Structure P
Amino acid sequence: MAQNLYLGNLNHTPVGDLQLVVSDLGLVAVEWAAARPELDRFLRRLAHPVITDEGCVAPYAEQVFRYLTAQLREFTFAIDWSVLRPFQRMVLEAVYAIPYGETSTYAEIAAQIGRPNSYRAVGRANATNPMPLVIPCHRVIGMDGKLHGYGGGDGLPTKEWLLQLEGAVLA
């Protein structure tokens, strides 16, 4: 992982105020401002100083805002995958590949990564996703076609709002 971490804010989005962290290698974290304790725990695990620098974060914040206002379907900035543990990285890379407006199930992701019985672990990897919105864990649904679990914003209503934004068809 890169040595420098930069923190910036993205306020007044349709899903609330957000904080973004980037490194020299790409995006590290997106978190709701109200969930700052979770972000702080994640950053402590990385053990690198965090510098507030709105300028470094601005290009990332602009794309996230454009996504949340239906002006962008695909992010073009880099992601610093090195901040993830190996299993989580494998899961979240598969989640990242789910196309805009489509969904996948926890079981389908587990099968895709070659661990078909690990759908609960896939759920846990999603629950601890440090880059929600960008790594679209909201696109992962239950085998019953229903929404299950979302820790961002207002929880399941936020997940539903994001899927509606993308035009995803739910059962």
Structure Q
Amino acid sequence: MDEVMLFWGLGLLAAALLLLVVELFVPSGGIISVTSVLVAIAGVVCLFRYDVTWGLIGVLMVLIGGPVAFAFGLRIWPETPVGRAMLGEEPPEAVEARQLAELERETHRRALLGRTGKALTDMRPVGSVELVPSEGHPGERIEAIAEGAWIERGQPIRVTGIEHNEIHVRKA
């Protein structure tokens, strides 16, 4: 009958460790961690009821294994879906999609170099321009910055440069 307490004690310590692992993947606000601590204490009490030596072994397991498990959990937690969500990191698929979209935008901006059009508004120095359709490129309206002198509405323009998100134009 006494060995039942040994099995209960060891089982409760194993359950406490399992609960710590579950805490990494299930956002509970610490409720699962507190439950894990209570289960570990119950396991140590059961081990003490079996034998003092087993009780001391259980205390050492909790005092050494608990912080080690906690440190290990903190180390791998940022790699879990819950950790990434709580830290505000995007999943790898979203990062890849964002990088692909940025590459497409950059390719589109680079394709604007040398295109011609006309100023839709007075550009002092910022205004709207309409680019004429060309090979493989539809006509489009964009915001641009006039380089050099201001450009009046209706004047022909040419795209001369791109810096960051700014498109620079000059009179054609």
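Summary table below
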quantity: Distance in nm of label points 7 Å out along Cα→Cβ at positions 7 and 31 from the coordinates reads 3.1; which among P, Q; calculated: Q
quantity: Structure from which 37, 30, 13 was derived, Cα extents along the principal axes in Å, for residues 47-102 alone, options P, Q; calculated: P
quantity: Which of P, Q yields 2.2 [distance in nm of label points 7 Å out along Cα→Cβ at positions 119 and 135, calculated]; calculated: P
quantity: Identity of the structure behind -11000 (criterion: helix-only ellipticity at 222 nm (-39500 (n - 2.57) for each DSSP H run of 4 or more, over all residues; to 500), calculated), options P, Q; calculated: P
quantity: Among P, Q, structure where distance in nm of label points 7 Å out along Cα→Cβ at positions 63 and 143 as derived comes to 6.5; calculated: Q
quantity: Identity of the structure behind 14 (criterion: relative contact order in percent (Cα under 8 Å, 6 or more apart), calculated), options P, Q; calculated: Q
quantity: Origin of the value 43, 32, 27, where Cα extents along the principal axes in Å was derived from one of P, Q; calculated: P
quantity: Winner on distance in nm of label points 7 Å out along Cα→Cβ at positions 79 and 127 once structures P, Q are ranked, highest first; calculated: Q
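Throughout, read-outs are computed from the coordinates displayed, never taken from laboratory work. Note that this is a predicted model, so its numbers are computed, not measured. Cβ atoms are built from the backbone, for glycine too; each structure is taken alone.
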